[in-house]
Structure P
């Protein structure tokens, strides 16, 4: 990056989304003249894609555009990022429009033609304010975490709240109940609590209750030569899928927690226990209590602090960071696609492949994503990974894979997904060409909502030609 580009980036990165070329050129001239780095988008969908790929200090957004309105575009921006300042620009100035824009999450509102001096003052003020707030939040979080929980990847609001709770819970001796779907990383959370507690130097004993028959699990916990409860004394006992414990085992565990002792398997004499229990479940433990499958008194003993690990589909903004984390781990493991120095992986998913990953529902959560990244590292012959290298179930779930030969014909073994997607793509392209590439008119002709058409255009990788 040149010195001038570096200076512009430091002053502020601004994204302009406006379908009028004159407006874009005018803003680019004004802002670059003041030392800002400016990126331009002629359509709302293009601007949203740029916003997803890069970080910006501020967005200038036109209210009326042919594909999405400024309000609709703002709503999509706020789904991804609640803090980046957005100014709406419109030729239709009114109190009603201003109120609607502010309610939708805009930080300010300017009518065309605007006052250049006022616009620049507000841009500088908003960027400075936003950076200061961001720095304060990051500093507070850094101080609270003190470099803890480094293996828990996530910058989404839900993960940051979870990390904040972990920093408070870990130093205590309170029992913890971790809820979350399979593959979300419940055991990682439990290990992090243990590793950041005063018990970190003692044993972390894992009991996978659902994978052990009851006649094996019960003696392992309570009556073996060295039972799990005794082994975990002074450390942490982690019971995964705690609902798999029988009512008899639940009663024995409750007694051990309450009495802080365990009868010796050899003599019956009490063995003192310094016990901290972390339990986890993918199910609804409260419902198990109501159905009589789980003791309510044990439930309240374990549920001193309840931590809910969000599903990956509820924190998709963390997917790029998770990809980088797993790519580095498996690049090192396979000694492949490592950057010089080994500090990062060279693996990168191209735009289509990344969009498929971002759109996927991830029923297997983080564990499923980890498998996809490991597979890519193993199979990739070059750093950039295309959609063709993704597992078939991801491609079918997205309905985006359309294999064609040089004559643009589907192969004889084309799947139903490919046939339907190819037909849908041709119909949409035909209507777009008839309407001179107006998505609004094409959506009306196809009798579907504009938002549905835009989703299909993105999913089917249709390139929109400029009108």
Structure Q
């Protein structure tokens, strides 16, 4: 009976009647992916790491497809992030990572002089020059057969251009590794491995670990030049912050406080800009450094008398660089925290000063309102007098008119009697109008 799981998309098939997670197969395949090739000793390897943005991955696949067409072999499938193929006598491997791509070329067969004819030279030069990115790591690896006697110190000195050689026994004594951790005239580093008792699957794992150490140690050190440039910037920012804090105790006006707050805000923006620019790089560097230490531990080194081990060389040199990066990163975070505290204190002081100004302004407005009320009351009294004067005048004119038509009226007496009546009426009328206005306002 045919298994129901032979379909192309496992997420479309139910297991025990239960729908499977759509990415189950992809995650499972990721865990079981082979990160190394099965190698036959003797063999030589050229390994190149190119820093490039993720946007170039399609261009890389296209170039690899063109290379496969030249050798009449199937190209990589779309969306693959790793690809291995035989190109005649060569084995070619490509891997795409988050911020870099690796290209490895393997050539199996006996050789007398390691590094003299590296496998990368057999790839088309024009194709190599078209690869996107910048070279971060370039390494030649040579694996000597166990049947061949170990190379003497004079041979090692010649192979590594008389540089200081480091080395050790690895994989529980199953192989010996030498290197000088130098870039030679051809632009490549060199690693020589002598097989003593490696099993077939150990060879690929050992080579992979050594190449990952070469790659991740360089990636871990990427922020070091930027870190060194930041040291004087942080020193100036620290000194500027100290000056601002000192001036904060000498301020006498809110204008000075606001000016100092603006200056502190600009400093905070500068610090946060540095932090945003470097935070991702520092975190990535820390992760790469952890991988380097893990891969070195997995080598299971044993000392060769008179030689410095790979672990000693890497940890001593790399830990110093990583310590500098960590120190600057910690300094940047502390400076950002101090700037934030100073900004908060100064902003609190400005707020208190503004509240005091607002209180004084409200008090002044209250006093002005009282004065206006008094003036209004005075004006109301004068209004009563003025209105009463004009009303009495009108009454007087009216009485005179009655007298002119023959009415026997004492104009002066009647006008005098009308004065208090008019004043009282006008007073209560004005007061009523003011009360009505106050009610409408409320």
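Read-outs: derived from the displayed coordinates by stated rules, not from any lab. Because the structure is predicted, anything quoted here is derived from the model rather than measured. Cβ atoms are built from the backbone, for glycine too; each structure is taken alone.
From which structure (P, Q) was FRET efficiency 1/(1 + (r/R0)^6) of positions 227 and 307 (r between Cβ atoms, R0 = 30 Å, to 0.05) calculated, if the value obtained is 0.45? The value was obtained from structure Q. In this comparison of P, Q, the computed figure -20500 for helix-only ellipticity at 222 nm (-39500 (n - 2.57) for each DSSP H run of 4 or more, over all residues; to 500) is attributed to Q. One of P, Q was used to calculate distance in nm of label points 7 Å out along Cα→Cβ at positions 163 and 203, giving 3.3; which? Matching structure: P.
Assuming 4, 15, 21, 22, 18, 12, 6, 2, 0 is P(r) over Cα pairs in 10 Å bins from 0, in percent as calculated from a single structure, say which of P, Q it is. This value belongs to structure P.
From which structure (P, Q) was mean count of other Cβ atoms within 10 Å over residues 99-106 calculated, if the value obtained is 20.2?
On the way: P: 15.8; Q: 20.2.
Computing mean count of other Cβ atoms within 10 Å over residues 99-106 on every structure in P, Q gives 20.2 only for Q.
With mean count of other Cβ atoms within 10 Å over residues 123-130 coming out at 16.0, pick the structure among P, Q it was computed from. Present the calculation step by step, with values, prior to reporting the outcome.
Values: P: 16.0; Q: 11.4.
Working through the options, I get structure P.
Any idea which of P, Q comes out highest on percent of Cα pairs over 20 Å apart, for residues 211-426 alone? The structure with the largest value is Q.
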